Structure P
Amino acid sequence: MEHPTTDLLGNPLSADDRELLDLYARLKRLSARADLPPVVTANCKQALVMLWNACNDLALLGEEPGCD
């Protein structure tokens, strides 16, 4: 996931914004892995959704997390 330089409203991203987006991307990759135990995958997906809430509320991304 390539990170934008501005939020959805056109404001420049802060260092904290970029860190949140990086964490989101890392969790998204981790939750998509098929080689992890089911409990790990489930918890990664749960954490992904919680982080997505923060990123969405801050207008950092507009996508759905895409995990069940």
Structure Q
Amino acid sequence: MAKVMLSEKNGEIIFYIAKKDMEETIEKIEFDSEEKWGGEVELSNGEIWWIEPNIKKLPKEEACKKISD
């Protein structure tokens, strides 16, 4: 698991991992409502990560799991 900072900028969701200095945008998201937001997400670099579905409240720090490259 990695500590990820999630924030919104210019209508895009930014996925940032400080330890890797990696900043990508979320291209696809499994659950995208205010009440249930998260699940499998695909980043602009093609990686797929898991964000525990929860209420959409950004910015926030979240423990996320990498599923595939």
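Since every read-out is calculated from the coordinates, none of them should be taken as a lab result. Remember, it's a predicted structure, so these values are computed and weren't measured experimentally.
So the values come out like this:
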item	result
Test item: relative contact order in percent (Cα under 8 Å, 6 or more apart) calculated as 36, pick one of P, Q	P
At a computed -18500 (helix-only ellipticity at 222 nm (-39500 (n - 2.57) for each DSSP H run of 4 or more, over all residues; to 500)), which of P, Q	P
Read-out log10 I(q)/I(0) by the Debye sum over Cα atoms at q = 0.22, 0.26 Å⁻¹, computed value -0.92, -1.36, structure in P, Q	Q
